[in-house]
1. Looking at structures 1, 2, which one was FRET efficiency 1/(1 + (r/R0)^6) of positions 43 and 219 (r between Cβ atoms, R0 = 41 Å, to 0.05) calculated from, given that it came out as 0.95?
2. Among the shown structures 1, 2, from which was the value 17.1 of mean count of other Cβ atoms within 10 Å over residues 187-194 calculated?
3. With mean projected area of the Cα convex hull in nm², for residues 235-346 alone as the yardstick, tell me which of 1, 2 scores highest.
4. Which of 1, 2 yields 136 for volume of the Cα convex hull per residue in Å³, as computed?
Structure 1
Amino acid sequence: MEIQLKDLEAAAERLKPILHHTELDLSSTFSAMTGGTIYLKYENRQKTGSFKIRGASNKIATLIEQGKNCPVVASSAGNHAQGVAYAAKKFGIPATIVMPKAAPIAKVQATEGYGAKVVLAGDCYDDAYAEARRICEEEGAEFLHPYNDPDVIAGQGTLGLEILSDLPYVDIIIVPAGGGGLLAGVASAVKLINPRVKVYGVQAEGAPAIARSFAEKKLVTTDSASTIADGIAVKFPGDLAVELINEHADGVVTVSDNEIANAILLLIERCKEIVEPAGATPLAAVLSGKIDVRGKRVVCLMSGGNIDVSFVSNLIERGLVARGRRLRFSATLIDRPGSLVHMLNAISGAGANILSVEHDKISARLGPNETAVHVVCEVGGKEHAETVIQKLAESGIIAEQE
């Protein structure tokens with residue numbers, strides 16, 4: 001399969017009245033941290049909160065141009081659902097989105113708010129997909145695949161056109177990869193216009209199907225996809241997308257969940273931006289040194305900002321731990337008056353701020369006169385954390401970091 005320049009240009013023209021042209025912003029902070037000139041493409045500010053509206057809108061517009069004004073159906077618990085719902089409403093056609101029964105209420109309500117009918121079916125995405133296919137057969141509707149469709153890929157590829165237009169002398173573009181549609185589209189667009197520019201994909205370590213497919217130069221699936229970056233937690237990437245990625249991309253790297261969380265935290269602190277875990281993977285790859293950006297003009301594509309508010313505190317905690325700003329440890333103390341005060345004084349003397357202390361007197365591993373204590377402290381960094389552990393040791397307390 002090939003995506004031609006005319007396909008991308010036609011998609012861009014269709015999307016002009018629908019999308020925001022999202023900002024490309026130079027980050028002096030991340031440039032100083034990495035030695036490159038780092039730009040952030042804020043697609044998290046896009047309508048519906050992610051890039052998915054591009055592919056969905058281009059697909060629906062293409063169907064209408066072909067005289068297919070039928071209803072559309074999609075299966076998704078995330079950004080694709082909202083993109084399809086918004087695009088269908090914009091073009092005046094009915095949309096049904098099938099989500100797993102456990103889909104977050106906020107995402108269900110957001111999708112319904114864009115005008116789609118939401119059907120809850122099954123316990124996982126595969127169940128929702130099967131039900132969506134059944135509805136298509138029953139109602140004569142068109143199924144909108146989230147990433148393995150040429151029109152969807154061309155729609156996502158318009159991001160490559162935007163970046164090259166806004167920053168013609170870019171050296172490297174870094175893109176999140178899950179099912180592969182976004183990376184396939186951007187890589188195809190960039191290589192058609194300026195083959196000099198390098199395009200890299202980023203995946204979570206717990207969901208590396210695209211990375212493995214690129215390494216082996218064939219479609220590879222995985223048995224599981226476990227990561228905080230739910231937007232790219234894909235076990236079965238698209239065969240069309242993988243073919244384009246293997247032809248046009250320059251590499252695919254993986255990042256850990258802690259590296260992702262650290263990137264999210266930095267984006268909140270330094271840029272005041274809310275970016276979902278999948279969207280933060282390009283910055284995570286740069287900050288962790290997985291891609292050498294020294295002396296290069298680099299664009300990190302922040303693909304979305306739809307993050308569950310209840311999950312933000314967990315991500316912040318992960319980010320602080322990854323950065324060494326949180327110290328978690330456990331210690332066994334003699335269960336007698338003054339033992340806890342002795343330990344707390346040692347922590348205070350090391351300049352750490354105690355956030356929580358939990359006692360455990362019933363663990364099977366404890367002796368009759370012992371108590372376990374689990375402590376969380378705020379520290380200034382990894383060296384400070386080591387100082388706290390050393391101070392505890394000097395006070396006769398052996399602390400085991402958690």
Structure 2
Amino acid sequence: MRIFCFNRYVYPDHSATSQLLTDLAEHLSGAGYEVVLVGSSQCYDAADAALPAHEHVRGFEVMRVGGTRFGRNSLLGRSLDYMSYLLAAARLLRRHVVEGDVVVLMTDPPLLGTLLGPLARRRGARVVNWLQDMFPEIAEVLLGAPMRWAGPPLRSLRNRGLRMADRNVVISRAMATRVAAAGVANERIGLIENWTDEQGVLPVEPRHNPLRREWGMQDKFVIGYSGNLGRAHDWQTMLEVADTLRAREDIHFVLIGGGKGAHAFANAAGLRGLSNISVQSYQSRENLSNSLSVPDLHWFSLHPALEGCILPSKLYGIQAAGRPALFIGAMDGELARFLRDTGTGFAVAPGSASEVCASIERLIGDPALAATMGMRARQYLEANGTRSAALMRWQAVLASTSSQGNH
């Protein structure tokens with residue numbers, strides 16, 4: 001069986017989807033499958049990257065197609081990059097995919113599965129959609145009026161693509177519910193949560209963490225955010241928290257990563273004269289144990305209307321680092337319930353800065369509670385969400401899909 005995986009960002013890009021694909025490709029190639037990743041020549045935060053068009057790495061093949069290079073700074077430029085990748089990827093699919101292949105289609109760019117899936121089926125391949133998010137629902141929430149008329153026809157087109165696929169792999173139960181509501185038969189829906197490298201990311205005690213020393217945070221209670229902070233994430237609540245706690249010299253806030261929201265957060269903090277916030281660049285995968293262990297408390301967020309459309313993968317890194325989490329989003333949603341049920345963190349509604357401050361004060365005043373929450377998070381990951389278990393589930397899904405044949 002030959003497996004083609006399509007996504008705009010592939011190895012060696014540091015984005016979450018690229019790392020997931022790299023893990024999957026390494027696992028499948030080690031199991032004897034021929035794996036080809038098809039990406040663009042861009043990197044997530046470097047549109048002008050000059051990555052080779054073709055290479056063999058770590059046992060799998062990487063093919064990259066050219067296209068526009070406007071980057072992520074504007075919606076128009078990003079849309080043009082989307083379209084150019086889709087066109088180039090379609091040409092590559094026609095040239096290389098043959099009957100019996102399995103084509104895995106992620107969701108960057110949006111509607112990738114909807115547009116390339118039928119083409120793959122015509123080539124005699126089986127199609128698996130790997131849904132990291134739900135479009136156009138995300139655009140409807142974040143863009144509002146401009147999507148009022150485009151949303152319904154795009155959703156109808158997307159739903160046809162989901163129903164056509166041999167399998168749709170989702171990353172959360174709430175997303176599975178949304179896909180089923182689109183008219184997809186249950187036997188064509190599979191749940192495989194995302195993962196982190198729990199063996200490569202281990203808890204590091206503050207006093208042994210070189211990054212805490214390097215960043216001058218040895219004696220601080222650190223509240224951190226790691227990864228992309230984008231349009232779907234609420235950062236304003238944490239800005240108010242940082243402002244409220246600005247006089248506390250024992251508390252510091254750090255953003256490790258990037259994104260539109262990270263830049264906005266840093267700029268707003270500068271305008272308010274907040275010296276208790278610092279920004280650090282993305283860290284290498286080899287340094288994740290240290291970077292994810294810098295915070296004593298991690299925060300992450302999701303627009304309440306996007307429950308079931310996205311599940312922030314950073315949750316798994318927080319668990320691997322053995323740290324408690326604070327979620328800002330829907331109080332009755334999947335993420336808030338998870339933190340409450342597992343006792344691994346707190347959940348607050350957007351704008352509830354006072355509740356966030358109370359949670360921080362509670363952990364500062366009770367270090368044993370913070371340690372217990374972090375330990376529970378790590379134990380939950382080891383018992384329920386290891387990388388090896390997820391990859392074995394993926395292997396089983398692809399093997400069964402290949403054996404089914406076209407319908």
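Computed from the coordinates by the stated procedures, all read-outs in this text should not be read as laboratory data. These figures come from a predicted structure and were not determined experimentally. Cβ atoms are built from the backbone, for glycine too; each structure is taken alone.
1. Details: 1: 0.95; 2: 0.70.
For FRET efficiency 1/(1 + (r/R0)^6) of positions 43 and 219 (r between Cβ atoms, R0 = 41 Å, to 0.05), the value 0.95 is produced by structure 1.
2. Numbers: 1: 23.0; 2: 17.1.
Only structure 2 yields this read-out.
3. On the way: 1: 11.6; 2: 7.4.
When mean projected area of the Cα convex hull in nm², for residues 235-346 alone is calculated for 1, 2, structure 1 comes out on top.
4. Details: 1: 153; 2: 136.
Checking each candidate, the match is 2.
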